[in-house]
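> Pasting the structures in now, so scroll down.
Where a number appears in this text, it was derived from the coordinates with a stated rule and is not lab data. Since the structure is predicted, the reported quantities are computational estimates derived from the model, not experimental observations. Cβ atoms are built from the backbone, for glycine too; each structure is taken alone.
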Structure P
Amino acid sequence: MNYELFRIAILLIGAAIAAYQDFRTSYIDDKLTIGMIVVGLILDLMTFDWNFILYSVGVGAVIFAIGYYFYKTGQIGGGDVLLVSAIQLLLPFYPTIVQQFQYPFSIAVTSVPLIITIFATSALISLVGTALMYGWKLRGKPLKPNVKDSILSLILVAIIIISIYYFSFFGVYQILFLALLVIPTLFLALFKNQILEDIIIQRVPFREVEDEDILAVEKMPELNKYNLQKVATKDQMVLLKKISDKNKKQKFYVYKNLPRMAPYIFLGIVLTLALGNPFAWILFK
């Protein structure tokens with residue numbers, strides 16, 4: 001017995017709360033995500049199935065290790081790492097209620113690990129959402145596309161368009177999927193530099209630096225002697241306070257207005273539970 005319905009309920013409730021917290025404050029309470037991890041671990045152990053336990057905990061540990069590296073290098077939030085690890089421990093396999101759906105492509109649904117399906121679905125939704133968010137913030141501003149740095153993206157788009165033209169089996173669903181993938185990618189590639197300079201990277205006083213903010217250390221070479229790290233952990237906040245006290249006019253470059261991933265992760269969970277594998281629905285329908 002693996003307490004499937006209870007696992008799903010805990011996952012949906014926990015992920016929904018995390019999405020709300022992240023959306024409102026850009027912060028996910030560690031007590032929530034660690035609590036989800038502990039519940040998932042307990043439920044795994046209660047199965048007394050060592051294959052199930054080793055897979056769930058082993059993959060969860062790998063996810064946490066990889067996520068921790070990206071967290072320390074300022075590429076993902078610590079709360080997101082804990083949330084994704086919790087998903088793996090709470091729901092390491094496709095629920096039987098999903099597998100029981102009579103898909104015409106059932107192998108495509110369950111052959112991909114559940115956590116990868118959720119991650120890929122969340123990534124696609126976040127790609128569209130992020131492009132829309134930055135597009136809205138750029139409204140009214142003179143656009144400054146950087147074609148030179150986007151050559152590879154433009155080549156990829158050309159290949160995809162040619163493929164659509166020559167492969168007649170592509171229907172409405174496949175073309176819509178490619179549009180959702182291509183258009184946001186092209187937009188973000190073309191305006192990456194402008195988005196960074198005009199929207200994301202901001203110069204703020206110490207009082208506006210928040211816990212776990214990402215510091216743009218590359219724009220503060222004068223502070224290299226302090227060996228600042230990318231993530232504003234508690235230790236780094238103490239160091240920033242020390243620098244600020246020493247120089248009252250000191251301001252810090254910080255990555256603000258970054259995408260908040262928990263809402264997208266929640267939507268990825270919901271779509272995956274509803275459809276099994278959203279990509280299979282789109283590509284093989």
Structure Q
Amino acid sequence: MQDSFAKYLHSINSGYCTDVPSMIDTHRFVDDLMVLLFPIKGNRKIDLRETEIRLERMRLRLKELLIPLEKDIKESPEIIAKQFFDQLPVTYKSLLEDADTFMKSDPAARCVEEVILCYPGYSCLVVHRLAHLLYKLEVPVLPRVMSEYLHGMTGIDIHPGASLGKNFFIDHGTGIVIGETTIVGNNVKIYQGVTLGAIFVEKSMSDTKRHPTIEDNVIIYAGSTILGGRTVVGHDTVIGGNVWLTESVLPHSIVYRQHKAIIRDSKSFDEPVNFVI
């Protein structure tokens with residue numbers, strides 16, 4: 001039985017493409033790049049010379065991660081690694097602005113250092129912006145490995161193809177899903193459990209815009225679901241909690257789900273309220 005299963009297992013696994021980046025090495029690359037960008041994660045300071053050396057080492061490590069994908073990328077691993085690090089200063093500036101936005105948006109945040117060290121939404125946003133650079137360079141697989149690494153740790157699922165504007169704020173974050181073709185403007189805030197998704201999930205739609213567009217200065221509260229590639233939430237709009245939205249909303253709108261909460265004294269019930277699930 002064991003021998004037959006070994007043969008079956010080998011036959012299946014030998015059919016998979018091995019031209020993929022190492023998950024373990026990719027996770028280490030993500031961790032080390034985040035510590036390089038934010039040394040306080042490693043509880044130390046790095047001088048200028050060490051910073052220069054580490055940047056060069058990270059470029060070489062990215063090149064190594066890209067080598068298995070060489071047949072599927074438009075440029076050489078060397079060129080793509082260079083392009084990634086050439087664009088990194090602009091992305092880093094955006095990440096610093098994001099950190100400041102988190103600190104100003106959440107009364108519980110006492111300092112920027114706390115945001116960088118403790119906020120899962122911010123960590124996920126950092127990795128998303130890095131993965132998005134590779135996605136725009138048309139690198140397959142690797143950006144997804146990077147984003148799914150943080151998805152597993154935070155419960156926040158952001159596809160590396162999603163375009164997120166400046167000063168993006170994620171509060172709490174658990175359960176957030178943002179699809180590949182989502183476009184989010186500047187100064188947008190979203191809360192836990194929000195889904196920016198597609199109405200239909202069909203393979204034939206892979207090259208079309210399937211996810212919504214969220215314009216500037218929009219707030220989307222917890223548990224809301226916004227679906228569809230043609231759905232546009234106009235700027236300066238507030239989407240209340242638990243809203244289900246599949247059509248566009250004009251700017252300066254307030255969208256909310258009307259419900260009624262009934263509060264009664266426990267003495268009015270014949271049986272005690274004591275549910276066990």
Structure R
Amino acid sequence: MPTEGARVVASLSPSRAADFVNCPLRYRFRVVDRLPEPPSEAATRGTVVHAVLERLFDLPAPERTPPAAASLVQPVWADLLARDPALAALFDEPAALGAWLDSARDLLTGYFTLEDPRRLAPAARELYVEHVLESGLRLRGYVDRLDEAQTPQGTALRVIDYKTGRSPGPAFEGAAMFQMRFYALVLWRSRGVLPRELRLYYLGDRSWLRAAPEESELRATERRIEALWAAIERAHRTGDWRATPGRLCDWCDHKSRCPAFGGTPPPLPEARTELPVDDAVPAVCEADG
């Protein structure tokens with residue numbers, strides 16, 4: 001739930017936090033410069049799959065089946081296209097669009113290998129959460145799904161996030177779970193309930209990661225976020241937004257502007273007395289798909 005009456009100096013979402021960790025220059029392009037990014041097939045497919053999984057739970061429990069999910073793909077795409085007609089330019093011919101829609105259906109088929117939605121009663125989907133830390137930094141974002149149950153020990157929360165890509169290797173699992181611990185921290189601080197379980201579903205290879213957060217881990221996450229924000233403020237103050245080339249560069253829309261690839265960033269905006277607000281919106285990782 002929103003935090004009321006708290007002094008807010010800035011906002012940060014898990015996706016933009018991850019941007020800065022992976023590449024400060026990419027964070028600058030997105031948050032400071034607010035450069036436009038063209039839609040991609042992978043990101044748009046992720047949006048469609050997320051929307052289908054949200055709508056799936058509007059159906060009566062017995063009707064939440066693979067054919068039902070597959071039947072939702074076309075109307076979800078039609079709704080998305082009505083809101084943003086420019087998405088039609090992603091596909092040159094009907095066959096390409098048909099193959100792309102089939103790839104979304106295949107991802108949804110993978111979802112049903114991970115859990116049975118007929119046995120679930122989510123407390124919320126696409127849930128906006130926020131909390132203001134004592135420093136005035138507002139943490140916020142959208143949780144794909146929140147499951148809630150009453151137990152003899154009290155309220156039990158399970159946080160679910162869907163990814164349309166493949167699961168990371170063991171060396172990157174910690175980074176992948178940062179987003180989930182971010183959400184767990186916000187829920188714990190705003191509701192006073194420590195989530196019992198965090199789950200990341202990877203539909204691309206039909207696998208999942210799981211964590212049971214402890215208070216000590218979430219306190220460490222909070223300290224990490226505060227340190228991260230201090231680094232963002234320092235970069236904003238000095239204008240030193242450094243490129244960090246890595247495996248995500250192939251999915252970056254700003255590669256042509258990046259000095260690591262021979263590009264030149266645009267001049268920084270003149271009005272830089274305050275950091276721009278990080279607008280939290282439901283987002284899909286560009287590397288997904």
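> Please state which of the structures P, Q, R yields 2.3 when distance in nm of label points 7 Å out along Cα→Cβ at positions 134 and 158 is computed from it.
The read-out comes from structure P.
> While we're here: Any idea which of P, Q, R comes out highest on Rg/Rh (Cα atoms, Kirkwood Rh)?
Details: P: 1.01; Q: 1.05; R: 0.97.
When Rg/Rh (Cα atoms, Kirkwood Rh) is computed for each of P, Q, R, structure Q gives the biggest number.
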